[in-house]
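Q: Multiple structures are listed underneath, in structure tokens.
Nothing in this text is a laboratory measurement; each read-out follows from the coordinates by a stated rule. Since this is a predicted model, take the numbers as computed values, not measurements. Cβ atoms are built from the backbone, for glycine too; each structure is taken alone.
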Structure P
Amino acid sequence: MTKILGAVLAGGRATRFGSDKALALLDGATLLHHALASLAPHCAALVVCGRDAAPVPTIADRPAPGLGPLGGLAGALLHAEAHGFDAVLTTACDTPFLPADLLAALLARDGAFAAEAPTVGRWPARLASGLIAHLADGGDRSIRRWARSAGLHAVMPGVTVPNVNTAEDLTRLSRRSGNAGTPI
């Protein structure tokens, strides 16, 4: 059985949102809590990347802060590799809900990412050193382009993943009933 680490990528600056998105409330829970809850049923452990404090262990972006989602993914992959995990299942802190069919498609593959939301993916831990080298050499920080160069494929094109970039996005999402999972 594959041992999967769940990682919420939460190191962004939230410039479009205007405040710390991870702590924004949706249906009585923070976006960070919703993101963690979306991963929890599928993972042996959870971490948050790129933050100093969270309700689960935090890990630093690698090889340095400020590298965007790839820095968070690199930190998660290194942590996974060092602690005996086979893979990392990721989402972003501004992605509070993951469609069940998308999760099933990701979990059925050795490695893949969501076509419409590349921060959502299943990443083999063996990719850690290659990603670190890529970032240390100043490589392109597009998660989608790096994933393709690593041989991973996008799954479920056209499937929309709820995402919060602005306060208006949060308001729109809060109006949708029945989407909120149980926060952890």
Structure Q
Amino acid sequence: MTTTKERALDAAICLAGSQGIRAMTHARVDAAAGLPKGSTSNHFRTRDALLAGVIARIAEGERADLAPAARGPIHSIDEFVDVFTAVVTTLTGPHADRTRARYALFLELSSDPELQAPLRAQRAAFAELARILLAGLGAKHPDAAVEAFMAFGDGLILHRLTVDPGAPVRRSVAIAVRGCLEA
């Protein structure tokens, strides 16, 4: 069963992802979550506390999405492509609002390194996982490969979130992975 705190965080993520960070007020979160007035502020006294809670909730959800990639070694390029196609499809489909909220938070909090730290840590963990997997598949230059792959992934995700939600994923991921392994 979802707790009041989780309902508030999920509603805040949906607001931020669909209407922007400025829409994420305590009162609007209460209304969006169907909670009595003041419920969100009981758990998150300040805006910074609410932002920190949202960031932690986003990270928790994304770790769950990445679990298939982190479950163990990936032995083939096709398996790598399948896993990351599923991740991109999930981030831009069922969890599009959460992904939009993450990007919005990155931008909004660029002048607040303390609040942005968990977002950067989450990204660093994902990049390290991708680097290990690319190296395991024979990337000649794993550090350069992961930089290129992460940039490609951000571009594909933003494209699907903003321009073409139905843009194909697997073929693009396959091309990018093969290019990262060869470079």
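Q: Which of P, Q yields -25000 for helix-only ellipticity at 222 nm (-39500 (n - 2.57) for each DSSP H run of 4 or more, over all residues; to 500), as computed?
A: Q
Q: If distance in nm of label points 7 Å out along Cα→Cβ at positions 6 and 46 is calculated from each of P, Q, which structure is the one that comes out at 0.5?
A: Only structure P yields this read-out.
Q: Quick one: mean count of other Cβ atoms within 10 Å over residues 118-125 came out at 14.6 when computed from one of P, Q, so which one is it?
A: Considering all the candidates, the number was obtained from Q.
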